[in-house]
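There are structures below to look over.
Values quoted throughout were computed directly from the atomic coordinates according to the rules given, and no laboratory measurement underlies them. Computed from a predicted model, the values in this text were never measured in an experiment. Cβ atoms are built from the backbone, for glycine too; each structure is taken alone.
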Structure I
Amino acid sequence: MSAVSTAPSRWERFKQSDFLYYFLRDKVAMSSFAVFVLFVIVAISAPLIAPTNPYDLSSIDIMDAELPPSWMEGGNEHFLLGTDEQGRDIFSTILYGSRLSLTIGFLAVGLQLTLGIVIGLSAGYFGGRIDSFLMRFADIQLSFSTMMVAIIVSAIFKASFGGEFFSQYAVVMLVVIIGIAEWPQYARTVRASVLAEKKKEYVEAARVMGFKAPRIMFRHILPNCLSPILVISTVQVANAIMSEAALSFLGLGLPVDQPSLGSLISIGFTYIFSGAWWITAFPGIVLVLLVLVINLLGDWLRDVFNPKIYKG
């Protein structure tokens, strides 16, 4: 009597996949992923790890303002990386700031992803006038730089609702601003993939079976377009974090009482020539490292999903 063969589980298929094989062979990808995971864990655990809470005014003493790092002359052992102009611990503000920057990055990319997938699927699947209208709209937005769009939308929000309202909902506003500025990248990529996929037999079979357009687009075509979407999403997280940092540096981002990596750099830049270089330097180093590891992961994903150029 022959044994009944069982299909391998998803975990078994993943362990045997080329993706994991190439990942374990690439030291740069593994190192970048490890550092990125460490960033995420530390950001999530900020309230548990941070020596002080930068949001708690009762724990801040103005007499501790602009203290240098603990290993320098005049430093305090309680403030490892020194303090800012308000007496807040730099190490604690970096931990909380990383959490806020990552939150904005992920949420902004989620909004970009949603808008880009819906518009790109619709343009590629329906074609004709719908395609022309949506892509011309995307082309118009792509003709402006991301920062220009973000500055214009940010200025409109501030003028319409006031600075106090903008500060109160700064995180939501930044997510919307960055999300609106970058969705065309997804839309054009998804549209190109849909144009190739909709000519295949499985799509024609779904149409013959009477499936409606939304089901064909989201349940049949979209899963086959995920590889380029994943690559773009990785890079866009880094771009979103940089956009938030740039807007905060220009005074159009988060307020002073909501420390992000960008706002910390902006605050410290005022004091860099007075000798308090650490207020800007340490958040800047963390920002560069975070963006670097995300971009390295994005480059590896781009290569591994393109077997023509990936050599392992």
Structure II
Amino acid sequence: MIKPSILPAIRYHIFRQPLPYPLGLKLQEKVIDARLGRKEKGAGVTQDIVFLLEHTPTYTTGRRDNTPNPDQLHPEEKKVQNVGAGFYITKRGGQVTYHGPGQLVGYPILDLNVMELSTRRYVDKLQRLLAEYCTNDLNLPNISAPHPDGHVGVFSSPVEKVASIGIHLRHRITSHGFSINVTPEPIKWFDLVLACGLADVHAISINQLLQRTSLTTGISARQLTVEETARSLLKVFEKAYGREIVDLSHELPGGGNEEIEELRKLVEGVEVEADRLNKDSGGWAREPSMSVEQILR
């Protein structure tokens, strides 16, 4: 076994603007393809990395959500096809969820074999570190992970969900990951769908929970940004996995290597393409173009 403390540092990159969902998906696939190619050539340990970002408004569903007829629109897609968001069927676990500005998305691409982690332990660690961030760093009360009924995710009450987890494994390398609502901006989008298949649970954000807590304590609530949340979570992530986490752009003693240089080029290409796509499209919708009432008519 390679002890976590002597494994290479995990690299990370925080994207500077929201990514269209297909760009994030393609980035993960390219990174994993490259890692598997290196393993086929005899590389023992390849570079783990965590991508932290926001997406432009997007609904996704996972492999658990089996649509009876693949030639027909998913029932939830029918509801939201005219609200200003994309809809994508993915290979991750879980059911329908929303990604968009105001929500931090994390895509850890980790080799679970090298870390000697089972899939269950990996998901448990993700849940725990998100819950610990909410409880210990933000002093939010009544955080549970998983749900009292066993549903995966982080909940502030039996009917409120603040963070979701949905992963995919390919040859024991992880992709997809987690999302946590930071500002209230995603909530209107969540309200349009049956998120995660939980009819009695609705989405809530960190800032809403902080505001509610301030009413109880009388202490003025701090409102967080997505970038602040990303940087705070990296520290929790580092502690949870017992490994140093280093910005992809930083040089370590001894210089970089070919794999890290390739990762930098991939990330730079995605940043440029996201900038072009967002400019060409005129930006993204700040809120749904239809209300719940209009959709239900």
Structure III
Amino acid sequence: DLVYAATFSTPQKVNFMAKEARGLICTPMTKKTAQRLELAPMVNNNDSAHETAFTVSVDTATAKTGISAAERNDCIELLASPLSNKSDFVRPGHIFPLIAKDGGVLVRTGHTEGSVDLCTLAGLAPVAVICEIIKDDGTMARRDDLELFKKEHNLKFIYISDIVEYRLANEKLVTPLESCEIDFFGIKVEKITFTDHLQREHTVIKFYNANKKENVKFHNIVSDLELLTNQGQYKSLINSIEFLKKNGGLLIFLDTKTISKEQAREFGIGAQILKSLGVESINLITSNKDTEFVGLSGFGLNVAKKIVL
């Protein structure tokens, strides 16, 4: 995506996006900003593959057509202004706000969260402008294409993992609450409880005789009924526990009930827990050899190998 801070928007930048990037011009923002402007979700049930949190599109209340670069810029400036309110906009329109998840890239490694995090880190209004880049032939630009685009237009290039790495190095989002020894599946283990910046609790079960490279299994907390009635999920958990009993390692129960189901994109909190425990290299236990745990390397963790059970 092409990205800039809404605070610095100009008609020229909007026109550049429309002409050179060609994608949909969107304005990622925090949930707090969207609520203040009463920007309702575009749909009640978001079933898109990426679960991008679109709100109803907007124009300024004074717009004539709303589609010109100047009028779209006016709308972007109002969205970024702390003085604007609901009555400054009409719905629908030609600018598409997106709501970033609380916690930013440490919860979801998406362009929506990355662009808002950049604005926040720079001390600007937490509203960005992004646009997908489409090639002359109408297909999406990929990494090699973006390298050429960057050079042609003298732009900077940043990865989401760069933002993740910076935030992890400069922010502490998890705090250990307590530690105790418990009986777990017939053996003694250490139970460590953490809380995060969203007041969710996560639990680590530490199996003794762990190796230098920790065997790690992430498990999203679900209801007892859901676990017991999902044979595949239950079997995967039991297999992982038996493996960890024999080989040592960490079983991390993540409270993900309040965030989206995109499991591969939401290991920021788990990564911070591992860093808090001093873990840098892991053997990742999974039930699916094709599962890609996107962005773990961006959290400063080396995945030495995947263990498929």
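With helix-only ellipticity at 222 nm (-39500 (n - 2.57) for each DSSP H run of 4 or more, over all residues; to 500) derived from the coordinates and found to be -11000, which of I, II, III does the value describe? Working through the options, I get structure II. Can you tell which of I, II, III yields 2.5 when distance in nm of label points 7 Å out along Cα→Cβ at positions 30 and 110 is derived from it? Only one of I, II, III returns 2.5 for distance in nm of label points 7 Å out along Cα→Cβ at positions 30 and 110, namely II.
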